[in-house]
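Every read-out reported here was derived from the displayed coordinates using simple, explicitly stated rules and does not represent laboratory data. Since we're looking at a predicted model, the values are computed, not measured. Cβ atoms are built from the backbone, for glycine too; each structure is taken alone.
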Structure I
Amino acid sequence: MTKITLYGHPDSGHACKVALALALAGIAHETVFVDIWSAPETRPADFLAASPLAQVPALVIDGETMTQSGAILLEIAQRWQVLGGESPAGIRRGAELLMWEANRIGMCLPQLIESRRPGGELFPEGAIDWLTGRYEADRDNFDRLLGAEPFFHGDAPGIGDCAIWGYVQWLDKAGVAPSEAMAGWVGRMRALPQMRPRGDDWFPS
């Protein structure tokens, strides 16, 4: 039987992406909490051995470790042929969305969240205005990429939806507003039966 372990933390949008994909795909796994607010050297030894940068998420499948949420999502889709991995077109769509998320909306939102976190990083003058303007452009492109479909992969969510969910779930923490289309998508994502309340299992949140 395949043994799968996910190392993560509920405050990490990147870890939430992978946890959601595993839940949507119905892939049995264990989750191991890693305190991302502690000094890296204090984190569990098995996690540090699996993740050379001491970052979450790390996914271990039968002793083989994968890091970086986008790479993990593509592996899940292709290995199990789920969440867009059922066809070359689905994989291509997922890869395009993953690259857009990582370079655009998934870059500005975490920084805006961090800027508002008590005790968080201090940003230079003008940085917050720049990040907010970037988000507003990304919000418009979110609407274009979603189009008239309920999810980015069509009738059902795929790895692209998982990636975009990672930080769009926390717009309120970032202090920004959704578009109407974005708010509708967030509502549909939250209504998925695989979405569990944040608690002891903490994924997805």
Structure II
Amino acid sequence: MNVGARGPVTVVLFHSMFGLRQVELLAADRLRAAGHRVVTPDLFAGAAAAEQGSAPTLEDGFALMARIGWETIVARARAAVRDLPPSSVLGGFSMGVGVVGSLWPERLAASGVFLLHATTPVPGGVGAGKPVQAHVADGDRFAPPDQLAAFRASAVDAGAEATLHTYPGAGHFYSDPSLPDYDAIATDRTWRHVHALLDEVRHMPL
């Protein structure tokens, strides 16, 4: 394996409002197979938005998220990263992007950030050239034009090396094979971009 000066990259992957499920666990396995260290905090303490084997609905997810409460979710995320290297890459699926947005201002040393199925503003102070990716379905109602514009503008203000990838014809949560939104081509493209980001981080000088 060709490992650069930094060695294995630590990645924190935050799940969606459906809870920690196979889509996140399989994504973590995919990244581990590329040589990265991946942490998948369970922000819902084992709760999930649907019974095993059934597909969750948006209503299920919003209800579960409301029951747990945003303050609890963010507190659990903060506790999960407390002992991880400050340079750890932050990644999130849908609701997990909001979690990234809450923690990012406290973890400006993160070596990179990738946002799946939603965006969050890039905070000031991240450092010039910091690699940031956002991946959303084209026309996704959960990633409206004003939010995309805010992401772009904040990235410019912060000096981040930010890229917004959009996927025509895909549904909101297009990377989850268990959901009707699934789009295999968009998913493959997304992970190729994420791998490229992590490879860039891996070869950053210490």
Structure III
Amino acid sequence: MENDKEPSETATRSYRMQARAQSAAETGERILDAAVQVFYEKPMDHIALDEVARRAGVSVQTVIRRYGGKEGLFTAAAEREYKRIASHRDQPEAGDVAEALRILLDHYEEVGNGVLRMLAEEHRTIAVRELVDQGRKYHQMWCERVFSPVLAVLQGEERERRLAQLFAITDVYIWQLLRRHRGMSRSQTELALRELLQPLIGGT
């Protein structure tokens, strides 16, 4: 009888451990979801952990225990958000400018305002500045991949100048100018970007 019970007890313990691990993982994801929301909405120095905790449905101590405070939470949330955005933006094939622009506009429509807010405070907070620098490096790599057929035939200063032009045209500031300041629709903004790019890369 004892031998019959042991596998059952082991299985029960394993199940409970798996359930606890899954619950902990889900709690961590809720905290990061809440943190991303708040970080996109408010300047870093205006963010309180109790607001993140409230949105996640946990205690402040739970947030601190998992992430060690605001900067640790910001770093964890930023890393997860970076991976999420990159995995979305990296979907098109190299050279597929039309699809790359469509997904880029999806990204700006979703988080563009929050990105602009963080850009405005990059010189006040080290953590924000590091995140912004990472974003700029990623955008350059994105441009190098998306526009690789055009860049491959250029060298030296000509290549660097063309890459800088492509970077600028697809930057969030141009989206802000067209979409927010000029009040253009999403479709017209996408068309405007394609028209700006066309002299540099040919038909898209």
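Among I, II, III, considering only distance in nm of label points 7 Å out along Cα→Cβ at positions 43 and 155, which has the greatest calculated value?
Numbers: I: 4.0; II: 2.1; III: 4.9.
Going through I, II, III one by one, distance in nm of label points 7 Å out along Cα→Cβ at positions 43 and 155 is largest in III.
With FRET efficiency 1/(1 + (r/R0)^6) of positions 35 and 83 (r between Cβ atoms, R0 = 25 Å, to 0.05) as the yardstick, tell me which of I, II, III scores highest. Provide the component values of the computation, followed by the final result.
Details: I: 0.30; II: 0.70; III: 0.95.
The maximum falls on structure III.
Compare mean count of other Cβ atoms within 10 Å over residues 67-74 across structures I, II, III and report the one with the greatest value.
Numbers: I: 21.8; II: 13.6; III: 16.8.
Evaluating mean count of other Cβ atoms within 10 Å over residues 67-74 on every structure, the highest lands on I.
Here helix-only ellipticity at 222 nm (-39500 (n - 2.57) for each DSSP H run of 4 or more, over all residues; to 500) was calculated and came to -12000; which of the structures I, II, III was it taken from?
Structure of origin is II.
Taking distance in nm of label points 7 Å out along Cα→Cβ at positions 59 and 195 as the criterion, which structure among I, II, III has the greatest value?
Details: I: 2.1; II: 4.0; III: 5.9.
By distance in nm of label points 7 Å out along Cα→Cβ at positions 59 and 195, the leading structure of I, II, III is III.
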